[in-house]
1. One of I, II was used to compute distance in nm of label points 7 Å out along Cα→Cβ at positions 25 and 57, and the answer was 2.4. Which one was it?
2. Of the structures labelled I, II, which one yields 29 when relative contact order in percent (Cα under 8 Å, 6 or more apart) is computed from its coordinates?
Structure I
Amino acid sequence: MPEQPGGAVADDEVIAANPKFIVVAWAGVAHPTLGRVARRPGWDQVSAVREACVVAVDEIWLNAPGPNLARGARLLAAVIHPEVFTTDGE
């Protein structure tokens, strides 16, 4: 994964890392198309794609300073541990 903030991650790096979860948060896109993630070449090998653990989070909850970051943290926790959190991360 990138060592520099804002660095790009190459497809082969994601495939090699084989994440269990992928969180999509594109700036300026409130509802990204998750199918675009699954259609990337080779990503059908990634556990998160195979197990349907690719989710979208509105980037405002991850990129805006202040109380939004706390909500973003709860949303991420709900993605990773849905058995503990409700749908809205509360």
Structure II
Amino acid sequence: MLGWILHRDYWKQGYGTEFAKTLLKFGFEELKLHRIYATCNTENYGSYRVMEKCGMRREAHFIKNRFGRVDDKEVWYDEYHYAMLDEEWKNANT
């Protein structure tokens, strides 16, 4: 599973895509993983765009799946689930 938190001062500068691609490469090429996935709040456009730019595919949309803080409130929120297989990584990077 991949995950990240990036300080707001560094949003929209390509850092998220760069580190996510690096983690995918490490996972598939060095660790020889079969599948890597990541999740995010459906309202977190930045996170799911990073996953899409890296070639990960949206596999699921879970409704009120996770309980946690959103801004200053604790709420149930929807979650996207993205994933990539090693064969997809190889096909995209050969």
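1. Of the structures listed, the value fits II.
2. Values: I: 25; II: 29.
It traces back to II.
Each reported figure results from applying straightforward, stated rules to the coordinates on display, with no laboratory input. Being a predicted model, the structure only gives us computed values, none of them experimental. Cβ atoms are built from the backbone, for glycine too; each structure is taken alone.
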